[in-house]
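I've put the structures underneath this note.
Taken together, the values in this text are just the output of simple stated rules run on the coordinates, not laboratory data. Computed from a predicted model, the values in this text were never measured in an experiment. Cβ atoms are built from the backbone, for glycine too; each structure is taken alone.
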Structure I
Amino acid sequence: MPRQVHRGSILHFPKTTSSPADNYQYFSDGVLVTENGKITHLGEAQDFFKLPANQQLLNYGGVELHKGLLIPGMIDSHVHFPQVEMIASFGKQLLDWLNEYTFPTEMQFENQAYANAQAEFFLGQLMEHGTTTASVFATVHPQSVDAFFSAAEAINARMICGKVMMDRFCPEALQDSPEQGYRDSKALIEKWHNNGRASYAITPRFAPTSTPQQLAMAGKLANEHPDTFIQTHLSENLGEVEWIKELYPEHPDYLGVYEANDLVRDRALFGHAIHLNDREYRALSTSGASISFCPSSNLFLGSGLFNYDRAKTEGIDVSIASDVGAGTSLSLFANQADAYKICQLQNSSLDPFESLYLCTQGAAKAMGLDHLVGNLNPGSEADFVELNFMASPMLQQRLLRCKSLREQLFAITTLSDDRIIERTYLCGNLVYKKGSKVCGLNSTNGLRYLSNGSM
């Protein structure tokens with residue numbers, strides 16, 4: 001990939017911090033240089049163009065000017081790609097919602113062509129929403145993971161994915177066994193983990209749908225492959241927490257079930273974690289595991305209000321995630337807006353710098369990826385997006401009245417959706433431009449597949 005110069009307003013968080021509002025880097029007129037998939041320079045435009053010609057290396061074929069704001073590609077730490085087609089399903093809380101909507105939808109992914117089409121559609125939607133890295137739940141079917149990673153490979157996206165492990169309390173067609181779940185997952189790890197920009201996540205759906213034997217096999221996988229991710233759900237719903245007490249009375253609490261099976265460590269991503277006790281907060285703090293805060297989903301399913309301030313006080317890494325399809329938008333800006341509202345209901349105001357941090361550098365740090373993505377530091381992979389300040393008349397008018405960068409960022413957070421994403425870049429390559437399909441994918445393929453009646 002030849003050198004490219006991008007000039008415009010630029011915002012990112014160059015380092016891990018507990019105070020993003022005091023540790024961001026902003027250039028009102030900046031230059032970002034990329035080469036061979038990496039960022040090679042970031043700084044003020046006036047300083048860059050004052051350099052001698054031999055240091056500017058201005059043989060790039062020109063400078064790309066951006067009218068909006070460049071930020072790092074956003075990171076969604078908890079999302080279900082098979083559920084994108086059942087988003088906005090009415091009227092249920094978690095356990096009934098799974099049985100009525102989720103499980104019937106996921107059964108369709110036994111069909112390889114169907115899985116391929118939905119994976120392409122989902123990846124296309126991520127790019128259109130400015131999400132360049134995600135930790136993704138597939139289904140119990142190994143071919144659903146193959147479909148996802150193949151689609152991600154086509155656009156060179158850094159993605160994490162895993163086959164769901166589930167051997168009880170679900171339709172028979174979605175059940176594996178402890179041994180089969182182990183064998184399938186191990187084969188997928190060997191095929192995909194660290195293959196290009198792919199990483200594998202060991203994925204027991206959640207403790208209720210796995211027997212003790214299956215959780216033990218998931219822990220065996222985790223010990224055999226310590227650099228893999230682990231993703232699952234934790235204390236999302238009060239009924240779920242009570243169910244855990246019935247199913248696993250020998251353990252002190254929900255997190256204790258995972259601890260007993262060696263599933264609580266660095267690179268373990270726990271979705272939700274709303275209803276934690278004091279011991280669970282302390283254990284998460286010392287484990288290196290992180291929480292994926294899923295505000296839109298928590299509101300939609302009526303699951304509860306995540307205590308972000310408590311998690312932060314305990315020193316637990318937190319990221320903001322969409323949790324589609326219970327979440328109602330793949331836009332991490334829309335999810336930041338919901339996170340703000342959840343904090344407001346608990347007498348706390350989530351700073352807009354902090355919420356953006358939780359979708360970029362903070363998420364990367366929580367996932368152990370901050371040396372690769374989440375920021376615009378020289379040496380990082382060149383995943384970034386351009387925001388369009390003219391995305392809607394309402395946003396445009398509000399931004400004209402803002403008196404500070406914080407006000408502007410809060411307006412963007414509160415009023416944005418996929419319309420604000422003008423361009424998305426992966427490793428310096430333009431993969432999405434508003435009004436065009438994602439390069440390398442046919443983002444309407446899934447819809448055409450459905451319209452042909454191939455369900």
Structure II
Amino acid sequence: MKTKITLVLALLFIGIGAAFAQQNEECMTKLSIFHEYVKAKNYDAAYQPWMDVREACPKFNTAIYVDGEKILDDKIEKATGAEKVNYINDLLKLWKEREANFASKTDKGEYAAKACQLMYDHREALNKTDEELYECFDAAYKLDKATFTNPKSLYTYFSLMVDLYDAGKKPAKDLFNKYDDVFEKVEDEVRNYSENLNKLIEKEEAGTELTKKDGKYKNYYESYLKAYDQISGSIDSKLGERANCENLIPLYTKDFEANKTNALWLQRAAGKMSEKECTDDPLFFKLVNAYHEISPSANSAYYLGILKDKEGKSNEAIKFYEQAISLQTDKFKKSKLYNRVGLKLKAKGNYGKARSYFRQALALNPSNGRPYLSIAGMYASSANSCGDTNFNKRAVFWLAADEARKAARVDPTLSGAASQTVANYMAKAPSKADIFSAGNSGQSISIGCWIGASVTVPKI
């Protein structure tokens with residue numbers, strides 16, 4: 001009897017195993033079919049074999065979800081009315097299925113934000129309110145901030161907060177806090193991509209040719225930096241005059257007593273007032289001193305430098321700026337401090353010292369081209385005072401153009417503006433006719449005063 005039972009069970013397991021093998025073989029065949037259709041962008045033909053695999057073998061391969069997203073995106077784009085809504089809901093369902101079947105390959109913040117963005121993009125068809133959509137993005141952000149990185153979704157998240165504030169459904173305090181949250185998140189992502197890009201730029205600067213793989217990564221990093229640069233500007237534009245001194249000062253004054261020992265609140269309040277040029281108000285003095293007292297840091301030292309500048313004590317201000325730089329351990333943030341101080345010195349006409357700060361900024365973050373443009377601008381402004389002849393004065397513009405070219409080469413967010421700047425400076429430099437008349441083709445010209453550099457006249 002036991003032998004018969006064992007034999008029956010063995011035959012049963014063999015039958016089940018054969019059925020599974022047959023099903024897997026069918027799924028593999030249909031997966032290959034729909035994947036080839038997707039590669040050819042024939043999404044209509046891909047739909048049915050894809051649905052067959054999705055239903056029969058949901059754990060078979062991530063291609064079910066990667067290709068499925070493309071198939072449903074196409075369906076959504078082409079459909080209208082109730083059919084469109086059905087496909088939107090199916091895509092939302094697909095992402096949940098992906099998380100259930102491939103959790104380790106599905107970043108929670110990324111896919112939660114994608115779902116919110118899809119609902120936002122089709123909010124009218126889905127009858128979604130701003131409140132519902134904001135809560136969706138907020139939940140996604142809190143669920144997994146680390147992988148909530150899509151530039152478009154970060155902007156949408158903040159944009160909804162502004163719309164709710166304008167509708168009287170969110171207070172100013174929440175608006176400014178959310179601005180700081182999103183701004184800091186964008187800055188973190190810019191730092192990450194900049195650090196990766198810097199390694200490749202340093203490799204190129206050392207004369208090593210980038211591999212094909214390196215080139216792809218470089219394009220990838222640059223594209224994201226461009227996207228973050230665009231949304232940073234959009235976020236600031238969306239906030240607009242809502243964060244002016246007339247709104248900030250009463251809000252921070254009212255909340256100061258409750259937050260005077262809260263280092264993060266003090267840092268953000270002082271930062272926002274500095275950014276919006278509200279530093280003449282006595283509240284800024286209170287914020288900075290309270291912040292520096294409980295949490296001496298690079299930021300607090302920098303703000304104290306601003307106060308000293310306001311008092312006309314430039315030397316003391318520089319000491320605080322230097323202290324801020326020495327306290328900052330993060331290379332990306334230290335670079336930003338060097339650049340900020342350089343800009344202050346540039347504004348005061350202290351070009352020589354400003355250049356040294358800009359050079360330090362570039363050493364720490366070579367993919368930021370703004371210091372190059374600042375140096376170029378200082379050279380151009382000094383052309384009349386640093387050249388001893390009319391030709392040599394105009395030759396300074398070659399130096400300026402060289403700096404602007406460096407900005408265009410390393411910084412994807414500045415390529416257009418930097419190229420225009422180069423063209424502008426080259427138009428002001430000596431022409432071929434001027435070089436012929438001077439008879440100095442290929443010679444080196446020394447530029448004096450604070451510039452202290454030489455430039456080679458182009459050969460004609």
Structure III
Amino acid sequence: MATAALAPRTAGTLGLGAQLGYGVGQIAGQVFRDVPSLLLLFFMTTVLGIAPAIAGTAIFVPKLVWGVGSDMLVGILSDRWQQRIQRRYWLLAGALGAPVAMLLLFHVPEGSTTLRVAYVAFAFSVYMMVFASFSVPYLAIAGELTSDSRQRNVIMAWRLVFTAVGVLTAGAVAPAIVQSHGGGQAAYETMALVLAVICPLALLAAFFGAGHAAKQSAFVTSTEARVRLTPREALAVLLAPRFSVLLGANLLQLMGAGMGYASMLYFLSYNMARTDAFQLIGGLVFVACAGIVVSQPIWVAVAARIGKRRAYVVSTVLFATTYAVWAFAAQWGTVAAYVLSFVAAVGNAGWTMLGFSMMSDIASEDDRHAGLYAAAWIATDKIAFALGGTLLVGLMLSAFGFDSARAVAGLPQAPGALVGVMVSFGLAPAALNAVGALILARWGRN
């Protein structure tokens with residue numbers, strides 16, 4: 001990555017400082033994405049004592065309704081208002097709303113199960129609207145920074161480096177805070193307070209960083225007036241084969257990744273019988289972050305050699321194979337878990353970075369609809385994690401007999417429940433990613 005960044009500048013390219021300035025905002029985006037995916041379902045089932053199917057539904061509905069609806073609205077408005085409001089100014093709205101949304105989510109009041117479920121659904125709806133206010137414009141900005149497709153690989157590679165920082169914050173720092181404060185609701189509230197400081201700082205840094213990058217880049221997007229799209233016209237843009245095939249493959253793969261991520265604490269706590277699951281997950285996330293960072297220059301080089309689509313498929317197959325193996329590796333021990341976490345992260349980093357890059361290529365070629373493309377991409381992420389990371393996991397755990405009352409009491413689960421965790425954590429993610437790779441390999445044209 002450094003080599004690419006330090007190469008002689010041409011029109012539309014960015015120096016290292018500008019790449020870093022844009023990339024830092026991903027810390028907030030990743031924290032907002034991963035904290036609910038990793039911790040919210042576990043918090044509701046093992047701390048609040050809510051049945052997995054009910055908890056999963058309470059998370060799924062706000063993601064589907066408010067999350068996706070807000071994404072599409074912000075994407076359309078950021079396109080329509082582009083001549084008056086630069087996209088980076090949306091990041092300021094996110095910086096103001098992020099602390100409020102994060103604090104609301106885990107400060108659940110005492111009361112009946114119905115009251116608590118309703119509160120979480122309301123708080124998560126607010127959370128999703130705030131998330132949309134900055135995540136969609138932030139992604140759309142990437143396609144406006146350079147006209148060079150290979151340069152976008154480098155920009156997205158740096159974005160994935162900061163993704164690793166966000167993953168480390170959400171997957172290691174946040175669980176460590178929860179465990180160090182006793183694991184109860186007060187511990188989750190303390191964790192939310194810390195994240196409520198980190199997220200707006202990252203967004204403010206990205207606001208100024210994106211401004212610096214825009215001034216440095218020689219690439220100028222179209223100044224053509226933004227056209228108001230009807231819903232049918234917007235749908236036609238999104239259903240164009242080149243974009244829709246990429247989006248469909250990404251949807252399935254994110255569903256799988258969401259299932260694995262949401263099931264990880266269950267897999268460590270029950271299948272591996274680890275009483276230090278929160279501590280262990282921090283180590284696994286740290287190793288995964290190392291895999292993300294180390295692999296970025298490798299995937300940039302692989303994509304340059306064999307093309308983005310083929311590199312995407314290769315990385316997906318690596319990810320799917322690793323999770324299929326990991327499903328049966330509960331008894332292999334800690335070292336095996338670390339190795340598998342690293343390899344899975346290498347694969348995940350590849351298809352995530354290349355997916356972003358190919359989406360940005362499409363948006364750059366049709367920059368009048370850049371916000372719409374970004375909105376659809378972010379909305380698909382939320383739909384996938386809502387389906388995979390909450391609803392499907394919750395339904396599967398309930399179907400296989402996971403008992404929330406036993407979980408609150410600190411008791412082991414029945415063998416059938418362990419099978420459900422294994423399927424949710426490893427086998428289903430592997431299958432979904434394999435199908436996604438097949439779709440892109442067969443019908444993709446990127």
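One table, with the values for the structure above:
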| quantity | calculated |
| --- | --- |
| Relative contact order in percent (Cα under 8 Å, 6 or more apart) - highest-scoring structure of I, II, III | III |
| Label whose coordinates, when distance in nm of label points 7 Å out along Cα→Cβ at positions 175 and 295 is calculated, return 2.4 (choices I, II, III) | II |
| Structure responsible for 1.12, with Rg/Rh (Cα atoms, Kirkwood Rh), for residues 231-318 alone calculated and labels I, II, III on offer | III |
| Parent structure of the calculated result 20.7, 63, given that Rg and Dmax of the Cα atoms in Å is the read-out and I, II, III the choices | III |
| Value 2.9, calculated as distance in nm of label points 7 Å out along Cα→Cβ at positions 111 and 335, assigned to which of I, II, III | I |
